[in-house]
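Rule-based calculations on the coordinates, nothing more; no lab input. None of these values were measured; they are calculated from a predicted model. Cβ atoms are built from the backbone, for glycine too; each structure is taken alone.
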Structure P
Amino acid sequence: MPELEQSTAGIVAAAGELRRFVLERHPVRGFWTRLDGPWRELCSLQHHPPPVERLLGEAVTASVLLAATLKFHGTLTLQLEGRGLVRLLVAQCTHDLGIRALARIDAPLPEHVGFRQLVGDSRLAVTIEADEQAARYQGIVQLQGETLSDCLESYFATSEQLPTRIALAADAAHASGVLMQKMPSAHAQHEALELAAQRAWEDVQANLHALPLRLLQSASAEETLRRVGGVHDGRVFAGTAVRFACRCSPSRVAGLLRSLGAQEIHGVLAEQGEVSVTCEFCGRAYRFDAIDVERLFASEPSPEAPQSIN
């Protein structure tokens, strides 16, 4: 039976929550998340047909789970871009669990549409940008499988080479998921222990595959571990809040405009009377009049000024 390290009642209702858990006697770890609060906030800023909404919810849930597996200070971005009905999908999670996401479609969707039609011949890119080292890592795989979970498992198999299983569920009100991983064993040379660990991992995979998605959307982390861990003892650790957090700001937008150049920005100003930029993630509008534009190019941007609002 799983043990609870610390009570975190109320975090889920107030925001979202991420919980880590482990099997006590085997090199298997997992992460559970529910994003109901921040997911509803994100949905209030964008309006998509239900199939796209579900896919976006699964993607932003996956970004939290993937970020949880890393030790970094920066941003993890999960991006789908290809030839499907969804031409672009971006989900981001920072090291401190701030999320944002967007999806773009070009035409109305058919009445009944599945995952393969939505994504088409797309690629899945997972990008990790570490702030402290100005480092950037990107892994890219073709989308293979009938669900986003299938595609992410393929990513881990090819890019991380770490046995990983993922379950995701999302609708207009709920977004939740579980990620399980078999870690390298400290007893790889001990045949009996390694065999026991492999059997435990096979049990976990089977239990996760059998977990109803409706239960994943409603069950606590403790109940989920009981279902997934089965007969194997587990421990659930204290939760961390997940929140909706867009990173757009006046300074980021100013950096973007400077990168476009004074000639182009003055051309927009002459044509429209102002320069307007709207953040695609949160819908916040930034407006620059003639005085603002003159100030923008009157001095050199600071070295820290970003050149993108993404």
Structure Q
Amino acid sequence: MAGRGITKKTATEHNIILKRAMVTRRYRMEWDLERCVGCQLGPLVCPKDAVIHVEGSIEDGRLVEKQAVDIDAEACVFCGICEIMCPTNAITLKINGEPENPMRVHETFPELIQATNFNQEEFDWSRKDFVIDNCPTDVISFDEQKETLVVDDEHCIRCRQCEVASDGAFQVTMPWQGKVELRRDLCVEGCLACADICPTRALHIDEETGDLVLADYYCIKCGACMEVCPIKPEYKEQEMRVESYGVTKTVTHSQITNREELPIWVERWRVQHSPVQSGTWNEVLTKTANDRAGMVETDIKRALKRRDLLKALSGAQALLDLEE
């Protein structure tokens, strides 16, 4: 059969599709470029360096051409690591027409622990439209038959804006724990590109002042803001030892050397996941997570009391006026 085993690539402004037909298995992998924000994680986790960052274009401080990724079709082995780790659910992998991820099937990669749960008994239903309108990925809708709010769990990015908008009736388990810092004094004057690329309202433009503002609780730790920032990280290669199943090997890790010069900084301390013992997983953690396992994020009880988080949501001023 002509073309068997060869990866065929098609690319448009909306998506990238790879297909590979084998004897008994047909692979199809798609990157939805509408959902993709050109984050740090895809290029970091790919074991074959097949995921390539594509720079966006900034004019007068605003993003006029969105950053994204490209895929080296010859290098991609359809392992599925990027699908599991994608923070915006922009990647789908199917084998023989059905969703299947080899890393999950062979238990060499864990399931990330994440969830979005809704308690309708605790919900103020006057906020229904407010909650729906403030979901950045439009995954929350009202089920008229069941008279409740439902979540498209497959596409939810766990940004936690529904938590604040619903005053705690939604509770979100976010896979990544970490922090984000904005040092506005280091920004290029007039640049707001990070707010343009941020898939949540973690970085946004204040409607009253026009200033760049950080609402850290909404950050999903994708690192797209660091990628788009005109002040770029500088790296040095560092060797690290990784141990799995009693075998130790040395891997090369890129470490940022100019952290204090960067206007925006994202740290990933740890990721919640199902139990797994895998050298592949250990290498991914080495590349993506900082050594901050003892740190603890802001919890939901403290977050719900922060007026800046509510103010970051669209149409929140009316609620703030009522509280006053």
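Brief remarks on what is shown
- Structures compared: P, Q; top value of FRET efficiency 1/(1 + (r/R0)^6) of positions 24 and 208 (r between Cβ atoms, R0 = 30 Å, to 0.05), i.e. the largest, recorded for P.
- Given 24 for relative contact order in percent (Cα under 8 Å, 6 or more apart), calculated: source structure among P, Q: P
- For helix-only ellipticity at 222 nm (-39500 (n - 2.57) for each DSSP H run of 4 or more, over all residues; to 500) computed as -4000, the structure of P, Q it came from: Q
- Parent structure of the calculated result 19.6, given that mean projected area of the Cα convex hull in nm² is the read-out and P, Q the choices: Q
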